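Asks: Next up: the structures, one after another.
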Structure I
Amino acid sequence: MRIRIPRFGRKATLYIIGHALATAAYLGIFSLLKVLFVLRLGFGPEYVGWYNAAGAIAYSAMGIPSGMLGQRFGRGRMIRLGGVILVLGYALTPLTVSMPGAFRAAFPFVLQAISSFGWSLTIVNHVPNLLSAATSETRGQVTFWNQGVRGAGTFAGTLVGGLLPALFGALLGASLDQALPYGLAMASAVVLSVASLVTLWMIPLDDEEEALSESEQATDRPPFPVLPMAFILLFLLFRQASWTTSRAFLNAFMDKELRMATATIGLISSVGQLIGIAASFLTPRLTRRFSEGSVLIGTAMALAASLGLLVVAPVALTAGASQITTFIGSAIYLPTLQLFMLEMIPDQWRSLAYGMLSMMMGGSFALSSLAGGYIIAGHGYRALYAYGVVLALLATLLIAWLARHREAIQARK
């Protein structure tokens with residue numbers, strides 16, 4: 001099956017490349033290693049839950065403000081500012097190892113908040129900006145290609161991230177049970193983040209990225225589609241919470257419970273991301289054949305099944321299969337949700353809508369991370385994944401209803 005590469009134009013292409021580099025740093029190296037890093041600092045699952053929640057809360061809290069700042073000062077400027085903040089967060093990570101007592105316990109939370117703040121500014125403004133930068137002929141495909149190239153960046157970052165702790169450990173003569181090799185590996189994400197900023201600086205900040213004029217804000221906007229957005233956010237609440245049980249804790253489960261090597265964990269994640277890249281490029285065919293709603297239903301059901309594997313048989317084989325399935329489903333789900341939402345949201349409200357989307361994703365991740373840490377401590381990992389299955393099934397029922405009644409809901413907005 002041949003995949004034709006559309007011509008998006010120079011500006012949209014640079015945005016996609018810059019975002020892929022930023023993703024390799026944040027969703028690849030940093031996200032793979034951050035939980036392993038705090039475990040090497042001597043903290044347990046409750047701390048991991050609070051640690052993940054801190055980043056999610058910061059990301060969630062900045063969702064709507066990020067969209068408003070992009071509208072006021074220009075989305076391109078906020079994307080660049082987010083990149084600078086990410087560089088700061090990565091560079092400061094190794095300092096945690098040398099800190100005493102309470103500072104050592106608190107500083108990862110500070111870094112998590114900093115990096116999440118930067119990522120929120122980046123991601124909330126990226127998709128609306130990308131859509132406006134694409135040509136009219138390719139606007140319908142750009143979200144899927146953005147997800148595919150972003151997946152390629154995540155794949156490369158995860159694969160390299162799995163190998164970096166061993167490299168730094170060998171250079172320092174340190175054991176992989178120590179935190180410093182992981183901290184230095186996370187700090188190396190600075191290189192990719194700086195490369196992303198260089199790419200973004202090649203894009204001119206023209207008038208279309210400036211704030212909307214007062215007349216546009218006052219007279220040209222249709223009413224905000226409250227009802228469609230409310231249903232989308234409710235679906236996202238359940239779906240994201242279910243996904244969190246895998247994303248926030250599966251690496252820790254494979255590391256601590258199954259005693260799998262860091263390089264193996266990185267390899268499994270990379271395989272899932274690699275297959276997800278191909279799935280992203282093929283998703284337009286799926287949505288044309290089955291509709292966006294049907295694809296969203298299928299990915300929610302696949303998430304429930306992947307977590308169910310861990311409930312029935314929590315072993316290395318099912319953990320790897322669940323990890324891979326989750327990555328593939330996410331690669332298909334996110335751009336499909338974006339397209340599903342775009343058809344329900346007027347152009348003038350998309351920045352705010354993406355801010356609300358990000359707020360719900362971060363808030364749901366935070367709540368599920370907090371609950372997950374205590375579920376693991378009190379009942380074990382199998383109970384956590386059973387909780388994830390229930391949430392995924394609820395999300396499936398909700399999106400099925402929403403897809404069926406979509407036209408009626410839009411008519412009432």
Structure II
Amino acid sequence: MRLDGADRDRIDGSRLQDAVLIVCLPTGSSLARWAMGGTLWRECGVAATLGRAYRGVIFVSDGGASDAGAAAAALGDRVHVVPAAGDLARSRRWDELAHRLLHEARAVFGSTTGNAVIKADAMRGCAFAARAHAALQSAGWSSALVARGGRRWSRLLARESGPNSTAARAAGEAERALCEAADIVVAHSASTLEDLAWRYSLPASRTIPVPEFVPEGELIEGEQRCGETIVSAGPLAERSGFDLLIRGISAMSQGRRDRMRLVILGMGTGPERGAERLGLRTLAGELGVQVEIHRGLAHADVLGALNACAVYAQASAHEGDPRVVLEAMGGGAACVVADSPGLGELIDHAVTGLRAPRDPGAFAQMIEGLLDDRAWGAAMGLAGARRVRAESGLESVVRREQAAHLAAIEHAERERRAA
């Protein structure tokens with residue numbers, strides 16, 4: 001999907017036209033790899049569209065030279081890339097990376113000094129954004145910093161490794177430094193912003209909710225969905241609760257259990273134990289549940305599975321990246337999710353889907369209810385699709401993102417006047 005004049009016309013960027021947008025992507029990011037997997041627009045479409053209101057947009061990625069070609073092909077010719085080639089995680093190389101970024105910003109702006117908005121695209125692995133912000137200011141630029149806290153990274157590490165683990169403490173320190181340096185902190189939910197504000201003493205005036213972007217895809221309404229296939233997605237880790245779903249299905253009648261199929265989509269690149277070490281196939285075999293486990297699917301295949309399922313279920317103990325749930329909702333799937341951090345707030349119970357306690361019996365009861373009353377599931381699926389498309393569509397998210405950038409510029413100007 002490329003940008004055209006219509007994208008540009010939708011954005012009132014009068015205060016942004018004299019600035020460069022710099023987006024610092026997380027450690028390990030690769031535009032070329034996202035392009036190959038079909039997720040480049042999903043990851044970068046908002047910034048690329050908003051960048052049309054600026055003089056240009058620069059992505060700092062962690063990939064190699066091929067990232068520039070991937071960005072130009074998918075996002076437009078006004079998009080520039082500074083490939084870090086793995087240096088985003090190496091703080092000792094940040095001065096060199098900041099120098100290359102400054103050189104690119106000068107070329108885009110057409111002057112040795114100018115105005116910039118820097119966005120840290122996630123809390124995970126975006127510590128370089130604060131260094132880039134400081135480097136531009138030292139070079140005489142007027143710079144504002146926006147930090148995106150959509151992923152509960154330190155919370156996830158605290159749950160996985162323990163609150164006093166080295167990894168969790170390092171993540172917390174990096175989050176604190178980024179939030180303190182930022183002019184505005186954005187997140188896709190009010191609860192995440194409240195959490196960050198409480199932990200890092202952020203005033204409400206420096207936090208703005210911006211929904212997760214979900215590219216609009218095909219809407220498959222309930223009557224077009226056939227069979228009794230249940231799909232669930234997430235990291236192949238204990239927290240995803242795939243074993244809970246298997247146990248829930250096993251509690252159903254044999255006739256229904258024999259007709260049902262659980263499809264598990266292994267997602268993410270974080271620490272995972274794998275299906276074998278988790279014993280998912282063994283557990284399913286012992287309990288007589290039909291299960292398919294896939295890993296590394298292209299995004300188009302993931303969307304295909306979401307659009308074909310009778311029910312989408314997610315039983316995670318906590319969730320930092322709910323985009324697959326939103327994509328399932330956006331496609332019209334009837335959804336059952338755990339009433340847990342990062343998931344429960346996505347669903348208006350019995351209106352846009354169902355929230356369940358993390359109990360096999362509760363999930364079994366709700367899934368069976370949706371299968372027994374397809375019209376009920378179809379109505380909730382349609383309501384969920386309408387909400388996701390209204391709140392997480394490109395135009396809505398770009399408008400809110402732009403408001404956050406303008407607020408960051410205003411805050412940075414007040415800080416400079418007060419200095």
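Asks: For percent of Cα pairs over 35 Å apart, the calculated result is 29, so let me know which of I, II that is.
Replies: II
Asks: Which of I, II yields 0.95 for FRET efficiency 1/(1 + (r/R0)^6) of positions 262 and 302 (r between Cβ atoms, R0 = 25 Å, to 0.05), as computed?
Replies: Answer by label: II.
Asks: Between structures I, II, where is relative contact order in percent (Cα under 8 Å, 6 or more apart) highest?
Replies: Of structures I, II, the maximum of relative contact order in percent (Cα under 8 Å, 6 or more apart) occurs in I.
Asks: If you don't mind, another one. Out of I, II, which structure matches -26000 when helix-only ellipticity at 222 nm (-39500 (n - 2.57) for each DSSP H run of 4 or more, over all residues; to 500) is calculated?
Replies: Only one of I, II returns -26000 for helix-only ellipticity at 222 nm (-39500 (n - 2.57) for each DSSP H run of 4 or more, over all residues; to 500), namely I.
Asks: Still on this model: For structures I, II, which has the highest computed value of FRET efficiency 1/(1 + (r/R0)^6) of positions 54 and 230 (r between Cβ atoms, R0 = 41 Å, to 0.05)?
Replies: Of structures I, II, the maximum of FRET efficiency 1/(1 + (r/R0)^6) of positions 54 and 230 (r between Cβ atoms, R0 = 41 Å, to 0.05) occurs in I.
Asks: Related question: Please compute distance in nm of label points 7 Å out along Cα→Cβ at positions 366 and 382 for structures I, II and give me the label with the greatest value.
Replies: Largest one: structure I.
Computed from the coordinates by the stated procedures, all read-outs in this text should not be read as laboratory data. This is a predicted model, so every value here is computed, not measured. Cβ atoms are built from the backbone, for glycine too; each structure is taken alone.
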